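Okay, got some structures for you below.
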Structure P
């Protein structure tokens, strides 16, 4: 099962001595604000805590997603790829001494896999300009098919700490065996969200995009199993000196997804590929537009020197993309059509997810994801911490909140 997930990297042709800060092509500085070899959860329920401590998975959860609300609170996701014993799939970070602990969010009850209304496996989520968290539950636990109501989108008001709305994905929206609801981006002006489905649990991949209209609480799947949402044929890559996965190639479709600052353009990438694609959102919001017309409207924006996992955008026409084979970030200036390396550090292995802070800071999670998937992660004393949250301050006029 593990060799069906996501991974990548490549030996960088730029050698640098280790430094806690790394000066890059744009002279940005990378700062590590949190790091762990093993993720610590703070659990109040004694039964949940004891079950976790007795589990074979204890201490082996993988961090993936990150988002930051308007007050600076950091949230992270730990999708239950390893199994249901992981005590929480969505957490808030709280400071504990010199580091941080994961506190189940919105509650331990909502993270209970036995709760039919609760969260099963959250990977992608977003926090909009109104401090509403859009929680994308991919449903699958350890790769098993999703049960009824498991694949869903929940809108949660962070200020009032209450659920506002939920949408259960139908069989037309996502395949409950093949789907892998990966990430989403939100447009507050129109109430639409755009979701990337990597479709990794079937071969050929069942990738696609989902357009969600929160005003009418309805969704539409597009580009289902299209070449634009699947892996590129014969694409393979290394993470440092090792193949992405040791037991076979990695196959992952639509993954990173971003919305331009003016909200007119949707961008996405397939993880096992090196092409940045786009579509005009006006086309996507018309649910009556024929699928053929949508496919004909896809633009191949540019080829990338590295495949990518997470992407995001600012208000000035820049797209930031994690560079899995280049240990850092790339930046695409959509206004002038120029791609540059934006940030690099030799220890940023598998830069996964990006998030904006209220102070124009850009946050990055790196997690050695391919090593975890291969079952080779040292959770006690690795040479480089397994999981890190990095920050780049003052990244111009950030997207603030869309």
Structure Q
């Protein structure tokens, strides 16, 4: 991107920007933070034509934190993406992140039963075993596509096992998730017309929902020790999910729980390859640096680029900015996590960074990520196992970035390492 770029040249809906080198994205967002941190943009349709109503792009850390703490002024229920979807599709695809209280509070309370730190701590040995199995599966080959063969598999397999879904459904779930969260990338949805995108999203959502409804109905008849049963069965009817609610939540779970964690792991390997001094420091003292290294990976990756809120009434203010009812405000986490006023030397990858109050899991407020504890565990275990079995693994060649301005995705990342013979157990 040219150094002579102005704020008026920035286009955050340009999907080619997000599929390109990170330096171009960082230059655009730095310019907005510096010169117009609450910039207004016209929206565009699938053909690139401007359309109403437009949105306000918030790029500074403090603004994102304040908006996230004020759900009474900034609604989640009207959609979390820049583009408006039909209300039924918004809720179906978004589940609890596309709700306000009291419905949000009820479903979050139900979901919290399955995501307590104590419950997730019991998964520690399971996550470690899964990571060892996945890394062993590639160890003898000396090379792999790190995203499809490692980073995507660990969080997905954790979720599949947690929900009690047969492993035979794993590839189906991965493929449909790629469509739902990567629909704007032609690799996943070749027909990029408005009709093609809508049909692909509806079909993928319906396919996933069908799988989970069958699972839910089975658990109502045959309860088991899995998350599905925990969410579906309760003494009070209002404290249990309906099969439809579970289907919607599962779409969110495989998106938030798989897609975001997989991208953090993928961006982590890329960052460690590009910053060998930081990699060396972490490998030399893994346990001590793991907590700060994982937080830095999440800050650096910012797996969810943005979330939208909608202003609930005329006269709502954010600093000196006044909004009207229905205004869209878009919270750019990727920008906030590089805010120079918050982070010292924000473009430096530092596995020992302290403090590091990033908002890679969302800002404090009712929609802070319920799965943050599990995601941290998965990222930690992934690199622990990689360093144990494949200590010289590194990214090689150019990463293929997702053509999407919602998920900060890496689709493919070639990796190389010294082959290791895996002994049969």
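When relative contact order in percent (Cα under 8 Å, 6 or more apart) is computed for each of P, Q, which one produces 25? Considering all the candidates, the number was obtained from Q. Tell me which structure, out of P, Q, gives -14000 once helix-only ellipticity at 222 nm (-39500 (n - 2.57) for each DSSP H run of 4 or more, over all residues; to 500) is calculated. The correct label is Q. A value of 19.3, 57 for Rg and Dmax of the Cα atoms in Å, calculated from one of P, Q, originates in structure P. If FRET efficiency 1/(1 + (r/R0)^6) of positions 73 and 217 (r between Cβ atoms, R0 = 25 Å, to 0.05) is computed to be 0.05, which of P, Q is the source? Checking each candidate, the match is Q.
Bear in mind that the values in this text are calculations on the coordinates, not laboratory data. Keep in mind that this is a model prediction, so the values were computed, not measured. Cβ atoms are built from the backbone, for glycine too; each structure is taken alone.
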